[in-house]
Structures are given as structure tokens and as C-alpha cells.
Structure 1
Amino acid sequence: MSSVQETIFGIISKEAGIDIAKITPESTLKDLEIQSLDAVQIIFEIEDHFKITLPDRDPNFDTESVKGLVEAVEKLLAEKQAGATPAA
């Protein structure tokens, strides 16, 4: 499990008040019975923790599933890192 995935699992568990053991990459927020207000709070917490902005309703990003959230965060972090690295 990547550290990004571990962090996201932790945020989902804390914000939704569910056991972290119930969360899998294949879970969707709906599967985990997370209400939309809690889902919004989870997104805010992820953005705040990683200092990124997840795209709103972007078809290239799946923010409905846990796996999609992890992949979106990893992609944005990679882009951020690439942009922060000075060109040689």
C-alpha cells in the first residue's frame, strides 16, 4: 500500500467514522455509505493534506471510488513535483 493510499484511507476512516479495515481500493464512497456532505469534507481534507486541488467533475479523474481518489492524488502530486523541479 502506498503512503498516499494509507493517508487517504485514514482520512476517509476519520471523516466518515468508519473502520479503516472496511475500506478497499475497490470501494466506492457509495459502497461505504458515505453521505455527500461527508464526501465533500473528505475531498477537502485530502486537498488540504496534500496541498493540491482535485478537479471538480473532470471526466479524467474518478473521485467516486477510493482507487480513483488515490490515482488522482498520485497524478496531481507527480505533476506538482515535475513542475517544482528546475529544468536542467
Structure 2
Amino acid sequence: MQRKKIPLRKCTGCGEMKPKKELVRIVKTPEDEIVLDLTGRKNGRGAYICPDAECLKKARKSKRIEKSFGCAIPQEVYDLMEEELKNHE
């Protein structure tokens, strides 16, 4: 029997390749809204990050999420995402 292939994604914070289920998805919706997608099913462009506040801080400092979505992200959105990550843990 063949083993099922595990999809890997790269964390935008630390840059490590991890299984998709271990990461949290950040989505830019068609309405240009940036939100955390804990279900992994929302429509839109996605970027992945470890469920760790440190990885979010690294991605925020180096503006990697902004680069992957091609738009500026307000500080309030980062604060909201950080709060959601803390509640998710």
C-alpha cells in the first residue's frame, strides 16, 4: 500500500517547512480583508504561519506577510491576529 502524501507549507515567520495541519492560515479575502483562518477553508489567497506568537512577530518585523499578499497591513490587523493566536493556543 502506498503512503498518503502529507502536504507541506512554509511558515512565513520562521521559514520552516511543516505539515499543513500544524500551521495556521492567514487569508486575504476577495474583499481585501486580512484575517486568520483557523479552519483552513476560507476563500482567498493564503499564507501560513506557526501557531506561535514569536513567528508572527518575526513575520511582522520582516514584513513577509505583506510581501506575500502584495499590500500594506495596518498595525491593528497584526494586533488582532496576535490576540486570536493567543486565544487559539
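Derivation of every value follows stated rules applied to the coordinates shown; laboratory data play no part. All values derive from a computational prediction rather than experimental measurement. Cβ atoms are built from the backbone, for glycine too; each structure is taken alone.
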Highest-scoring label, criterion being distance in nm of label points 7 Å out along Cα→Cβ at positions 8 and 40, among 1, 2: 1
Top of 1, 2 by relative contact order in percent (Cα under 8 Å, 6 or more apart), largest first: 1
Structures 1, 2, by distance in nm of label points 7 Å out along Cα→Cβ at positions 16 and 72: label with the highest value: 2
Of the structures 1, 2, the one that -18000 was derived from, the read-out being helix-only ellipticity at 222 nm (-39500 (n - 2.57) for each DSSP H run of 4 or more, over all residues; to 500): 1
